[in-house]
Structure I
Amino acid sequence: MYVEDEASDLLLMQIAFRRLGLASRLQTAKNGQEAVDYLSATGDNAGSGQPPVPALVLLDINMPILSGFEVLAWVREQPRFSTLPIIMFSSSDRPADRQKAANLGANDYISKPSSGADFVGVIKDLYERWPTLGGPLPTGQP
């Protein structure tokens, strides 16, 4: 799941997933509240039962309604998500943001790449480092 309010970053991530043959594996949320609603089956997801738990959450920090830090704190309070990997994915490289993310229970912190083409590299790295994503990338992928 990628939680991001910037349309251009969402598009870059969707393109990267498509290039790697993984488009069907990407769930997105456009702000922190939408992510919480999805995970808790409230809001637009009310009545849908328990949605599938994402294998991993990439979480932007600066978003409307609920910030990435607020979402991270909420997730870590939910027993159902105690083992859910949360990776902060932000353009901020401030040490204070990295420390706050770690203190709130983020598993990692990745700075957003400056080039859209580098989003593919981020995904490849995530697949190598996080077995919860289902193993290696499909064969034959760049």
Structure II
Amino acid sequence: MALTEHHEATVLPALQQATHATLHALAVRLEGLGLTASEQNVLAAFSGGRARTVGELAAATGTKASTLTSVLDRLERKGHAAREVDFSDRRSVIISLTPAGQRASEAVLSAMISLEQSALAGLGKQQLAGFFAVTAALTRGSR
């Protein structure tokens, strides 16, 4: 059924509700780390532990590069991240994780995987494909 036939938004409120519930569940699982949802999101983008540019992090997290500045400032103050100039392109900054940041990143990813596995255990491949189709359409439509 098309949204215009329905005359009310139903997908976005459901997505927002799921997002808030998921963020709460992650906060409970990760409460000992003292990380905000934005910090968790950035740390999750470091899977594999390789350094990233601000642009890569912005793309991976769906966040504007200018918005990342305060998140990266906090992660740096907490001892999780370090910035350095990219000597191949002095306009770019490379963000890397400290050993504490790598441990926090692994904890965030582990919590996300665990939550996702338990929450989605009863869903089939087609249902997950439908979810990804909806989120991709919303992402494209929001640009």
Structure III
Amino acid sequence: MSAFLDTNVLLYADDADGGAKTEIARNLVRQCVAERSGVVSTQILQEYYVNARKKLKLGGAAARARVDIYAALDVVTITTELVLAAIDRHQRDTVSFWDALVVTAAERAACEVLWSEDLQDGRRFGDVVVRNPFA
């Protein structure tokens, strides 16, 4: 089963002050790596870098090193085709454009689950179901 990891999961996995969410996120990431089921997109890697610098206060080299590690997961490249599909989803499903792009990338990778706290737990987008690992 392929599982798409949203940016917040990766950030919590690396947050020394995240409490219980950190442990949950680390276990989820470890499981996805062990099962070779984890998927991210180029959008997720970009968002991770920016937020790791800002929210986690990681230096540039440390944040880059973490992106390099997460890039070992399956990576969906955001193409013009995906952007256009996300625009359509944004308009149709009443979600933010950025969330629509995440969902569209998860769908493109044939993921069965999208791990995120940003979307409604249990919501379905085609064959992709959103699961909040922290709920």
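Laboratory data are not the source of any read-out in this text; all were calculated from the coordinates shown. As the structure is a prediction and not an experimental result, all values here were calculated from the model.
If mean projected area of the Cα convex hull in nm² computes to 7.6, which of I, II, III did it come from? Attributed to the structure labelled III. From I, II, III, which structure was helix-only ellipticity at 222 nm (-39500 (n - 2.57) for each DSSP H run of 4 or more, over all residues; to 500) = -11500 calculated on? The structure behind it is I.
Check the numbers for mean projected area of the Cα convex hull in nm², for residues 32-95 alone across I, II, III and tell me which is largest.
III
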